[in-house]
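Pasting the structures in now, so scroll down.
Each reported figure results from applying straightforward, stated rules to the coordinates on display, with no laboratory input. None of the values given here were measured: they were computed from a predicted structure. Cβ atoms are built from the backbone, for glycine too; each structure is taken alone.
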Structure P
Amino acid sequence: MIAQGGKKLGMLEAALVNGQMGHVLDFDDTHMEGVVLHTSSPVLAACLSAASSGTFSGKDLITAYALAFEAGVRTGKAAPTHHDGGWHLTGTLGTIAAGVAVARLLGLDEKQMTHALGVATTQAAGMQQNRGTMSKSFHAGRAAMSAVLAAFLAREGFDSSDEILEGRRGFVRIFSTRSNPDVILDKLGSDWHIVRNGYKPYACGIVLHPAIDAVIDLRKHNIAPEQVAELKVIVNPATVRITGVEDPQTGLQSKFSIYHSAAVAFLDGNAGLPQYSDQRATAPEVVALRKKVRVGTDDSFRRDEAHAEIVSTDGQRFEVHVDHASGTADNPMSDAAMEAKFRLNAEPVVGKDTADKLVQTIWTLDALKDVRDILKLAS
């Protein structure tokens, strides 16, 4: 049992709740190198829940997380059309990654680890159709819950296929129209995908971030909202496919609207939690500016690249190009920015003093003797 907001939840239920909370704001880390995966929400939720069952060090947690990241991303690369098929990778690959994480944390042997992977993978699910609803973040919570269940079942002798990923009816075969299972082990242990992970400065779909950067930059020309004739953004075609909601009515829907994101970026100079609230989604000034947003696509643009142009009512025209969105591997957030983001999320919930202690603990995680110390601070 672990504490949640003053209440006690079982290990599985805590993983579900924490996983969903970690993803519901669309503010979590994102890998963008061919596999769009939010690894931390399911993996850390699963690991922290499992850690309540015994004594595990910070190094144990770090090792489990790093291996989980490789398992999730490498499996995704072995199933290259998985995302295009409509699956939500945080639900599917996140289950696989978290299953490996908990199995490693528990110190399972080779056979048990294989079975934990199999039991986790057979539960993998999550559909992109649920973007903009509560079910999207539920995918991350369910992935964490499934992973914890899988690892503890495997520890007790529950078995599965030994070829759950590469087998004739394995994950990479049936979840993708093309498969390349050899990439799962390619340069394993020497080429670490985790070092190319990205972190979000904005609380919305990751493909929106370059456009937001560009529009915020346009504010320096001091054009008032009522003087905007057109606000044009050009993005990778996938951005429109993923975030093409034109008239969002809720905060969750607005996180997948390039029109809304461009509008609040220009009006507020930010795209944080307040910009994706239910109130902001229907605010008159936001709705009015959304109608002036024009979206185009360019096949040559990367998913972290965008171009924006503003045209004023008196004919002025300004433009800006973003090669790599802030927070990506090619334009990373600083440690100070990461800490500020943590405090923004944590302090309203646990208070400044506890947030200070959590910051200190997290920065020295490799020296932590018992991960349950984090749970005690956060409860």
Structure Q
Amino acid sequence: MSKIYDVAVIGAGAVGSSVTYYNTLRGADVILIDKGDIAEGTSSKSDGNILVCDKMPGFDAKFAKASQDMFPALSEELDYEIEWRQKGSLYLLETEEEIEIAKGFCEDMKKCGIEMRILNKQEVHEDEPLLAEDIPAGLETISDGSVYPIGLAYGFALKAEKLGAELSLHNPVKGIDKEGDLFIIHTENEDITAKNVVNCAGVWSPVIGEMVGLDIPIQARQGQILVAEQTFQVARRKVHEFGYMLTKFQSGTYKRPVSERVERNGVAFVFEPTAANNFLIGSSRKFAGEDISNDIEVMQALAERAMRFFPVMENIKIIRAYSGLRPYTPDHMPIVSGTPVPGFYIAAGHEGDGIGLSPITGKVIADMIAGDEPFMDLSPLSYDRFIK
């Protein structure tokens, strides 16, 4: 008789690797399955931000902060260097209307325990001296940080393996049957039997869901990133425009003063310095299926927006560009829950927040499988919210 695992995790990105790690910590016999390698999909295409500033006040912000608070300990307990840095982040406010919106947003976030403050024009230019001279204000979030995303996924997966988990990589899942209380996962290399299955396949999670009769409302939302050459310090930490919130959530009536090209491609300025003394420029959002080819117009819009906020970038070379796919849900919240199929769980749909939310996602899924009460009401993340 083949071995019966307590938990089979499908998807070896940051979320799946975290789910594997936290279930293994609880003493479960776990196998991690992926059609490719660790962090080969979306996790390898991200910028590694660990943010609460881009969450909506309320549950979204509190859940993200709980995850963010786990990173200092993770940087010590994982055996792989994750490059955790906590320098805070800075939103740039471009207009008086944005300043007024940001003031209300700041107060709402403070009520959630998120430490934020408005910087006036003098303060924001002292904070980042190379900013365009006409930027009138900023919004600082003290707790924000960043990690090396591929390192985080490897850290989770390899530490889980060290603790007894098995890794079944380069082994695509072809089908799933349920026989009584057990799942039979048919892969390219073997059949794997497990008591519980966690679908962490990101943008490909609907394919896995179909194998057990579930319709999972996740689709790919493409994003592109520019990579600069090694250069001087343009900015000391994460910097992005407040309009990023508008492109992410597609809400509100405020219209940014941007070109048609920027608006058409859902581009908002995001700057992320790296440990290698260069920087990444994002972000864009569009639905393009699973296409990850670079679009020259999107690249031009990213560069246009970057030079608007940091004119000095005009003289810095871009050495490459790449695209990735965010797993998007209609309400911009992930699915982290059980399903109508007993023993089948979903941890997917984090859009651009998979790296930052991976620790708390792994922990709460492990708690669910063990039958423990969650640390907070997780109904906003339930699969049931999409069942008509």
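Which structure, out of P, Q, was P(r) over Cα pairs in 10 Å bins from 0, in percent, for residues 98-193 alone derived from, given a value of 16, 38, 38, 8?
P
Assign the value 19, calculated as relative contact order in percent (Cα under 8 Å, 6 or more apart), to the correct structure from P, Q. Display every interim value, and only then the final one.
On the way: P: 19; Q: 23.
Structure of origin is P.
Can you rank P, Q by FRET efficiency 1/(1 + (r/R0)^6) of positions 170 and 338 (r between Cβ atoms, R0 = 41 Å, to 0.05) and just name the one with the largest value?
Comparing P, Q by FRET efficiency 1/(1 + (r/R0)^6) of positions 170 and 338 (r between Cβ atoms, R0 = 41 Å, to 0.05), the maximum is at Q.
Using FRET efficiency 1/(1 + (r/R0)^6) of positions 202 and 354 (r between Cβ atoms, R0 = 30 Å, to 0.05) as the calculated read-out, with 0.70 as its value, let me know the right label among P, Q.
Among P, Q, the structure yielding 0.70 for FRET efficiency 1/(1 + (r/R0)^6) of positions 202 and 354 (r between Cβ atoms, R0 = 30 Å, to 0.05) is P.
When mean count of other Cβ atoms within 10 Å over residues 66-73 is calculated, the result is 16.8; to which of the structures P, Q does this value belong?
Value 16.8 for mean count of other Cβ atoms within 10 Å over residues 66-73 corresponds to Q out of P, Q.
With helix-only ellipticity at 222 nm (-39500 (n - 2.57) for each DSSP H run of 4 or more, over all residues; to 500) coming out at -8500, pick the structure among P, Q it was computed from. Don't jump to the answer; show the numbers that get you there.
On the way: P: -14500; Q: -8500.
Of the options listed, only Q reproduces it.
When distance in nm of label points 7 Å out along Cα→Cβ at positions 74 and 370 is compared over structures P, Q, which one is greatest?
When distance in nm of label points 7 Å out along Cα→Cβ at positions 74 and 370 is calculated for P, Q, structure P comes out on top.
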